[in-house]
Structure P
Amino acid sequence: MREFRILSPTAILGYGFPLASFQAGLAKKPHLIAVDAGSTDPGPYYLGEGVSFTDRQAVKRDLALMLKAGIQNKIPVIVGSAGGSGADSHLAWCRAIVDEIARDEQLSFTMAVIHAEFKPETVLEALREGRIRPLDPAPPLNEDLVTSSSRIVGQMGVEAFVRALADHPDVILAGRSYDPAVFAALPIRLGFDPGLALHLGKILECAAICATPGSGSDAMFGTLYEDHFLVEPLNPDRACTPLSVAAHTLYEKSNPSLLPGPGGRLNLNEARFEAVSDRIVRVSGSRFEPSARYTVKLEGARPIGYRTVSIAGVRDPFMIRAIDSVIAGVRARVADNFADLAGRYRLLFHVYGRDGVMGPLEPAPGLDGAHELGLLIEATADTQAQADTICGFARSTMLHFGYPGRRATAGNLAFPYSPSDLHAGRAYVFSLYHLLEVDDPAGPFACEWVRCGEGQPCV
C-alpha cells in the first residue's frame, strides 16, 4: 500500500522543538518536512505593522535545523504563513533568515517564494464586481475599509503549492496560507485523497498539541495511506489517543463535523478514530466536498490610533465592592476634563479577578470572595500624546478617588512598574475578514523562484 510520511517539527515556526524528537522523525524517512509559521491569534497588530510575532533567533534556530535536514536528505521543506502574518514584509523577513542560514551552513538549493499580499486596487475591483462577501461576524466590506488597511493578505489553498511543486523546488517559502495546505499539497499532487490529506494537515499544523500531554513545542509524525492516516508523537513522553486526536479535530471550529476552507469543506461526519497502539491513532472516513465557487479568505488590518496602558492592583475590600461606581466616576471626570477630545479617544478598564478575560461573556462576573483585583487601564487616541494624557489622567484620578469606607488617603492603587504608564504604540483592528471569489485558485499568488547557495545571497 502506498504511503506518504510527513514530519511536523513544531506548531509554529519559532516555538521550538526537542532535537531528539526531530531526529526521531528524520529516522522515519519522511517525504516532507512542513511547518505552519503564522496565525491571526495574536491579533491585528502584527499584520498591520508588518512585523513578526515570533522571535527572529528562535525562528532561525528552528528553520536552520529543518533546512539542513531537508537539503542533506533531499526532503522538500515547506513553510506557510511566513513571518507570522504572511504579507510581503513578513515574507521578506523570513527570506532574509533563510539567506543567512544558507550562507552560515553552506547550503545550496532552489526555493519557490509564494506571495500572498493583495493590492488595495485588486480588492476594490473585486468589491465593485460583487465578488466579496463577509465571513460572520464581519460587516459588509466597503471601500473605506479597503483603502484604510495597512496590509491585506489572502489565505492560499493547496493549489498555489501544487503549482510550485510541479517544478520540484527544494524549499517553498509562502505567505499567508491555509494551515493544512502546507502538509496536504504534495500528497494531493501525488494522488492521495484530499479529505484525508487535509484532515491530516489540520492535525499536523499544531504538531504535538493533539497528543497527551499536548505541546505546541514538540514534533509530530503523520503517515498517509490510500484510505486512512496515522498520527504519532515523536517524544516517548507523549501519546496519541482516539480521544486526544478527536478532541483536537474540533479545535478552532464552529461546527464539529464541517471545516470550511479554500475551495470547499472537510466533512468529518463519518470520521473514525481508532487506537493502533498505546501511542498511535488511525483516522479514516474524512471527505473533502468542493464548493460551487472557489473562495479565498482575505485578512486586513487598519490603524485606529495609539495606545497607552497602566497596570495596577487593588487590595482594599471597600474599593473592591465599589469598583463599578469608582470606574464610572473616573470616566465622568475624564470626560469632563477633556471635553474637547470627546469622540476622539477610547478609555477601557479591564478588571482581572472578575471579568478581565471574558468581559461581558463572563458567566460568573461577581466579586464573591475576591480579596484583590488587577486593573488594566487602556486609552486609545489619535496620537500617542493624547493616549498618554487620557490614560495618565484616568490613572491619577482613580489613585485618589473617594468611595464609601475609604481609609487610605495615600492612594488606592498598587503599581508594579515605574513608569506606571506604558506605551503600546500604534493600535490596529482587523478590517477584512471576507471571502473573495476567484476563477483561478493559484492565480492571485505570484510565485518567485530563487537560487540559494555558494555563499551568495538568495537570488
Structure Q
Amino acid sequence: MPASPARQVAYQILRRVEAGRGFAVDMLQGPELSTLKDVDRRLATELVMGVLRWRGELDFGIEQLSGRRLRSFDPEVLTVLRMGIYQIRFLEKIPVRATVNDAVELTKAAHKRSAAGLVNAVLRKCNPPGVRLGSVRFEELEPEGIDAVQRTVPRWLFERWAARKWPRSVSGEGLTSAETALRLAWASTQVPPTTLRVTAGDAGQETLTAELAQEGISVVPGAFSRFALVVKSGSIVSSRAMREGRVAIQDEASQLVTELVRPEPGQHVLDLCAAPGMKAGLLAQLLERGTLTVCDLSAVRLRTLGKLLPPQVPPGVKLHRLQLDATRELPFGGLFDRILLDAPCSGTGTLARNPEIKCRLQPRDLTRHAETQMKMLRHALPLLAPGGRLVYATCSLEPEENEQVVEAVLNAMPEFRRLTSAKLSREFPALAPLFDAHGYFRTRPDLHLMDGFFAAVMVHHDRSPNSSAHKP
C-alpha cells in the first residue's frame, strides 16, 4: 500500500529543498498541497518544516540508531529516515506502526528497495521520548534537551554566537553569550507567529479585530508596529479581510524596518531590492502620494511583485518597476528623498521561517554577502538627495553583514552619516528599546518573537529645506 499523500508530498518537497532548488515556505504554497485535504496539508507542512528545523538532531539520531555515518546513506534514504524519526520523537498522535510502514513504502517508491530493510530496522529501534522536545518551554529543557537544541544549528554558527559580545540593548537582561547562542538555537526550532499588516493603517484596528473574532480568528496588537496584528488562533488565509486585501501577512520586524524609512507624501522613494514586495507595499501605504520605484535583480521575483504589489498601492502613488543589478552603477538620472536597501544576506535572523539556511550556510558566505552588500550601499548612497534618508537593512544577525558594512562604506563616503540612537529614539519613541548605543536597529527572534533584523538609518549631510529630489 503506498505511503499517505501527506508523506509523499512532504518527501518530494524535502528532496527539492535538500537539492538546493528553493525554499520550503514557497514550495508549501505550491500546487501539490492545494490538492490535499486540510488534515493532510497540515501534516505535510508539519513534516517539512519540522524536519528542517530539527535536522541536526535528527541526523544525530540516525547515526546513533544505525551505528553508521551519515555519508554512508543515499540522500533519498536520509530524507525518509529524518521524516520517520521526526514523527516518532516529535508527533505524539501518529502511531509508530503507521510511520514505519509509510517510511518503508517511501523508500521503495524512491527506487531504493534494497534499503527498505535498513529503514525498517532503524525506525523500529527509535522509541518515543518520555518528554517530547516540541512540547516543552525553553526554561524546561533538561541537559539532554539542551544538547539536542545545540545540534539544530551548525557548530560553527553556534560557536560564533557563543563567542560574540552581543549589543547590550538587545542582549537580554543578564544573559551570557553562551546563553544567547542557546536561546537563538532554540528559537530556530520554533514555529514563528503569523503577523498581519493592516493595509488601511492603524485606524479601525479594533473593528478589524472584532470582525476577525467573528470568523474564529483571534489576534492581538503587535509589540511595536502600529500596523501589526499577531494571529493567536484561527486561519487567516480564508478570512474576508485577507480576500479583500485589508490585511497582508508580514513579519513585525519587516514592518518596523520599513517604518524607519519614514516617507512623506509627495516624495520620490526607491526600494532597491524590493521583491516580493511586502516592504514596498508598506512604503506605498506610508507615502500616500508620490513616486515609488521598485527594483530587483530577478525577473521572476519582479513578476511576482507585479501581481502582489499593485493592489496595495494607493491611487496617489505612481509605481515604477525596474529590473537591475544593484551591485553595478545605477541607471537613474535624478535623486531620491528616501531609499530602502534591504540587501540580500545570510538570513540568520529568519532560521525558524527558512530553516534550510542552517544546512546551506557556510562561513565563507558571510564574506561573500558582505562584498555584495558594500557594493550595493556604495551605489545607493549617491542617489540620496540632500536632506534625504537611506535605510540599509538585512535579516541577518551577523556583524560582517551589518555594522561592519555600514562603517566601511561611511568611512569612505564622509558626506553621509548614520543617525544616532538619541535622534532615532526621539523620532520613534516606541522603538527606543530596539536601538543600540550606536543607533543601529536590531531585533532578535528569541527576545522579540519576530524575525531578527538589522537596520542603519543614514542621511545626507546637507539638510537644506529647499533641497529636493528629482523625478528619476
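Comparing relative contact order in percent (Cα under 8 Å, 6 or more apart) across structures P, Q, the highest value is found for P.
If distance in nm of label points 7 Å out along Cα→Cβ at positions 288 and 424 comes out at 2.5 when worked out from the coordinates, which of P, Q was used? Intermediate values should be presented prior to the final figure.
Working: P: 4.0; Q: 2.5.
For distance in nm of label points 7 Å out along Cα→Cβ at positions 288 and 424, the value 2.5 is produced by structure Q.
From P, Q, which structure was percent of Cα pairs over 33 Å apart = 46 calculated on? Only structure P yields this read-out. Could you figure out which one of P, Q the value -12500 for helix-only ellipticity at 222 nm (-39500 (n - 2.57) for each DSSP H run of 4 or more, over all residues; to 500) was computed from? Among P, Q, the structure yielding -12500 for helix-only ellipticity at 222 nm (-39500 (n - 2.57) for each DSSP H run of 4 or more, over all residues; to 500) is Q.
Throughout, read-outs are computed from the coordinates displayed, never taken from laboratory work. Remember, predicted model here, so these are calculated numbers, not experimental data. Cβ atoms are built from the backbone, for glycine too; each structure is taken alone.
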